[in-house]
Structure I
Amino acid sequence: MNDVALALPAGSVLLRRATIDDLPTIIDLLADDPISAARGDSADAGDREAYESAFAAIDSDPAQRLLVAVDAHGSDSTGVVVATMQLTVIPGLARRGSSRLQIEAVRVSSSQRNRGIGAAMMRWALADARAAGVPLVQLTSDAARVDAHRFYERLGFEASHVGFKYRVLSAEH
C-alpha cells in the first residue's frame, strides 16, 4: 500500500501501513478506549511481547493491513499517529465465492475526534475494497458502542446480523 493523503473538512492526515515503531501509539489508542481497556488493553509494559508477536503475525500476513493515520507533514509519513484500523481480506465460498473485507479496531485518538478522521479512513477502506473487487465489507461493534453504530449507519453500513462471541479460556482457568 502506498501512503494516501486523506482530506478532512479542515486539513488532512496521511494513511499508511503501520510499522513496529507505531506500536506503542497503537497500544495507547486501544487503551484510551474504555471498552478495550476493560478487555485488557491497558498499555501495560508487561504485555509488550504479546503485542509485538501479534504485530509480527499481522505484518507478515498478506491478507492483513494494520494502518495508521498521521498528521500530514508535507509528503512524508512522519508525524503523530492519530488513528488506526486493521483490515483483513477473508476469502469465502458463501455468496458465490466472494471475499469480504473485515474492518477491526478502528480507533481515533480522543483528542482528535470530530475532525472527520474516522469517516475519511472508512470511506477510503470502502473505496479500496471496491477497487480490489471485494464485494462485501463487514465489521463488528460492541453493543455498548451506540455512537459508533450511528457513525457506521451514516456511512451506509446496515445492522444486518446478530453477532456472537465465545471466550476460550486457557488450560490454567
Structure II
Amino acid sequence: MNIPERGPGQRRIGVAVEVPAPYGAQLQEARARFGDAYADAIPPHVTLLGPTVVDEVDVDHVHTHLADVAAQHTPFRLHLRGSATFRPVSPVVFVQVVEGIVECEALESHVRSGLLHQELRFNYHPHVTVAHDLDDAALDQAFDEMAGFDATFDVAEIVLYLHGDDSVWRPTRRFSLTGEVRTG
C-alpha cells in the first residue's frame, strides 16, 4: 500500500464510500480469511481519495471542501458484484462496482479538487479491495471465493477517515449527500 509520509503537525486522511452492514462485515471477514494483513486496519470501502497528508491547520478547510462536495451530489444506488483483479500490474483482488460507477467517478473527481488536488498513479477505478499484497495462491482463492459476491445498497454520505499511528483507518466525519435530484 502506498502510504505517504506524515510529519509533525500533519494528518493522514482518506475519503471513501463506506460499505454498510451486513456487507462490510462480510467483506472484512473474507479479507481476514484470505490472510490479508490489512483486514482489521481498513474498513471495506470504495476509495474517493487515497491516503493523503494534510496540515492540521487545513483540516477545517478540508471539512468545508467535503461538505461542499457532498452538497452538490445526490444519494445513489451502489451495486457490488463479482470479483476482478489488477494483476499483473498490482497484486490486488477486488469486488467490482457494477452500478454507481458514474456517481463514484463524479464524487472522486470533485473530492480530489481544490485543496485535495493530486495526481493519480493509476486511472480511477471504483472497487472494494478484498486481498492485497498476498501470494498468488491466496489471491486466486480470493478471486474464486468472491466471484459470487452480490450486494446492493444506497449511498447517502461520504466518509472522512483518519489514519492512526497504529495504522488503522477510522471514520472521523460523515458528509451527507444532499444535492438536488435533477429530472428530465
Structure III
Amino acid sequence: MGTVTFGVSIAVPEPHGSLLQERRAGFGDAAAHGIPTHVTLLPPTEVDEADLPAVDAHLTEVAAAGRPFPMRLSGTGTFRPLSPVVYVRVVAGAEACTRLQQRIREASGPLARELLFPYHPHVTVAHGIEEAAMDRAFEELADYEAEWPCTGFALYEQGADSVWRKLREYTFGGPVVPVQPGHAEVCAPRVPQ
C-alpha cells in the first residue's frame, strides 16, 4: 500500500458551486474544473492508504459531535501579496468552520498536521493566474452573495490526474440551526470538553 492525498471540505451547494466554478475557469484558472467549489477544512494531506479506516472513524466522530450551522458568502478578499489567491468571503459560519477544522486536525487524530498559514475559511475563485485576471475576479465577484445551511462535510481524494473526487460525506448529528438575520456567527459545532 502507498499513500493517498486527502482533503476535507464543505461543498458549496448548487447552484452556487457550479456558478463559482465556471467563473473561476472564466478567469483563466486551469485548475477550476478539477476542484469542486468548497471551503477547506483540511488542506491536501498525504496519508497512508492503510490509515483510511482510522480517518473514516475519526471524521465520523467529528461529524456526530457537530451541529448544522448557517453559511453565508459575501464579497471578495485576497491573500495577495503573500499568496496569489482571490476568494469569496465566508461572513457567517467562519467560527464554526474554524472549530471544525481544529477537531479534524487534532493532535491525537489520524489527520494531525500543522498549517502553513493561519486558518481562514474562504472559497477560492482565482489562484496563481495573471494579476489582471486576479483583479478582475476580485472586482466582478465583489457583490456575490450565497447562503445555505451547512449540514456536514466530505472527504476528498486527489487523483493522479490532479482531480479531486468525493469519497464520502459526513452529516452532522444535530438539527439545522436557522440563519438569524443580522448575526455574522450564530452557532458552531458542539465540541465535547
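Every read-out reported here was derived from the displayed coordinates using simple, explicitly stated rules and does not represent laboratory data. Quick caveat, the model's predicted, so the values are computed rather than measured. Cβ atoms are built from the backbone, for glycine too; each structure is taken alone.
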Among the shown structures I, II, III, from which was the value 30, 20, 6 of semi-axes √(5λ) of the Cα gyration tensor in Å, for residues 41-88 alone calculated? III
The value 2.6 for distance in nm of label points 7 Å out along Cα→Cβ at positions 57 and 137 was derived from one model only; which of I, II, III is it? I
